[in-house]
1. Hey, distance in nm of label points 7 Å out along Cα→Cβ at positions 36 and 300 derived from one of P, Q reads 3.5; which structure?
2. Given structures P, Q, which gives the highest value for distance in nm of label points 7 Å out along Cα→Cβ at positions 28 and 116?
3. Identify the structure, out of P, Q, from whose coordinates Rg and Dmax of the Cα atoms in Å was calculated to give 19.7, 64.
4. Taking 12.9 as the value of Kirkwood radius over Cα pairs in Å, for residues 44-131 alone derived from one of the structures shown (P, Q), identify that structure.
5. Given a computed value of -11000 for helix-only ellipticity at 222 nm (-39500 (n - 2.57) for each DSSP H run of 4 or more, over all residues; to 500), which structure among P, Q does it belong to?
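Any read-out appearing in this document is the output of simple, stated calculations on the displayed coordinates, not a laboratory observation. These numbers come from a predicted model, not from an experiment. Cβ atoms are built from the backbone, for glycine too; each structure is taken alone.
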Structure P
Amino acid sequence: MNGVASIEPGALARALGLSAAQATAAFGAIEEVAHADGALGARTAHLVEAVRRALDVTSPTASGPTVSAAFPSPGMRRALVDALVLVACIEGEISVARERAVHEIGKELGVRSPWVDLLPALRKGKVLTIKRALASRSPDARRLFRRTWEEEGLAGMARALLFVLGLHRNEALAARFHALAACPEGSFGRAVTDHFREKGITYPGEKNGIPERMVHHDLLHVLNGYDTDPAGECELAAFYCAFAEGEAFTFIVIALATFHLGLRVSPAVVTPARGAFDPERALAAFLRGRAVQVDVMGKWDYWALMPLPMPEARARLGIAEA
């Protein structure tokens, strides 16, 4: 997959609409957290260099703008402070010094972020606290239940509960997914079939199958070419973070907690891992997600894309080729 060497200098600054002064100030805040506990570890150095290139900045100078002056917008301030949580976590464990540095910058900017507040729990491995925070803010879960209620009402909510329990079946829906095996070689539909078979994933509509409104997760694994291993899940989290409504950074926190800090905060079927978050790959995935032109977490017609060759299916959604 794409790494920092293939990310154009300044690509992140352009994608976020940052001025040169803002890019410099943001990088200064990142370096402040990175250096909070002394010399950089290997993972932190990797992240700092990846961000340096993506923002196209050199080390901040004393004459540069303060972070508060560079970011007057509350929304941009919040996004920056959330990003600093990633810097605090990148070594695979969180130091008190980095945690404190993130808190201080948040305080300077007048930002109260739930993810900054969660840093002590992430550092101490307080799984139940983390689970509650994630469950209450997940854009995916919120949209799933909101769409179900708006489109199907109480009956739909009952079916959603059965899905969660692995009891709901829809033979017609399952048959439609199985029929994708007849799609042409090289098509999106054939790739979806191969993905579900190779990964042993049960189709929506079958017993223990995933809810249809959650199938976008696996469809986007296929379209992006991200594996379902911990590193691939981190890439997909960064991709979602680029465009999701609401608390989009939830995707990054889930990935960090589960696949980088090794905490059991995801469903039982997900095996935690340590050290899987690669900054280069995550940046490339985030930039890819910024270009998406369709609400792929909403009501989009993915069936219409199934017969198409993979490059054309990606192009219809605005997903760049790898």
Structure Q
Amino acid sequence: MREIGGFFELELERGKELYTEAIRLNSARNCLRYLIRKRNIKKIQIPAYTCPVVWEVLEDEGCEIIYYEIDENMLPGVELDKDVYVLYTNYFGVCFEQAQYISSKYKKVIIDNAQAFFENGKNAVDSFNSSRKFFGVPDGGYLSTNLPYDDELEYDHSYERAGHLLKRIDKSASEAYEVYRHNESIIDSEDIKLMSKLTQRILSSIDYENYKKTRISNFKYLHNCFKDINCFKIEDANRPAMVYPLLVKSMDDDKKVRSELIEDNIYIARYWAGQKDRGYGDRLEKYLLPLPIDQRYSFEEMEYMVNKIKKLI
């Protein structure tokens, strides 16, 4: 019997999670870790241009890593070994067709949908996503796989890592940033656990269809504004991506552009800093501006961002 009476909890809509058949784990990295252990993967091919978390997990698990470069179509620039596992990153949430191609060409495939939350499970291969990259939750990732559920895993408890979510509402993103970084460092060090009940509850309260529509609408608006100068090939502007990938030919000082955007309260990530010799990936790190398009923003914010960026580039 559930508890009756007493103080109130957070008031959240009681709805349904988007992925009810997936294995709910506490992070995307641990979804990958789960696959490595359960599939007994000893050797794997991964893109040289990808989040450092990927190769950190693989190194931790003792995997032999073979790096491949991507080309301007965001596909492997070389023929890969069909007898060795291939991990492909659905970059920025706009590389669904490429993920489909890889899934059909190779028999041992893992799709990293950390930047493509809504695309999980659409390929008949193992795939995982990240709740934290798309929603205000303290942990969580969904693993779509035919592997059995491990009923010996314990639940994560994330209430002590939710402070940045509350502080951002009460104060600001900049004032909550250090708390956010601290909480991220904690979740990064956690071993495989089940997604916390707090995160499940939040994810059950989300209007996913509305959020998807907002992302697509914002993406299309930015694409209409930047398509003539964007060097990144976008095949389909109707996907609920994580960001709009604006790739410019050059910038006199990319650090200055980013710092000036921060002064205008526009926060843009860099994917991924500190790595070199990745071919086309090195160009993406330096000249790609991943523009926010998520459900928090409307036409007004998109227009503001477009005007600021056009003045800088």
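1. P
2. P
3. That value comes from structure Q.
4. Values: P: 14.1; Q: 12.9.
Answer for the origin of the read-out: Q.
5. Considering all the candidates, the number was obtained from Q.
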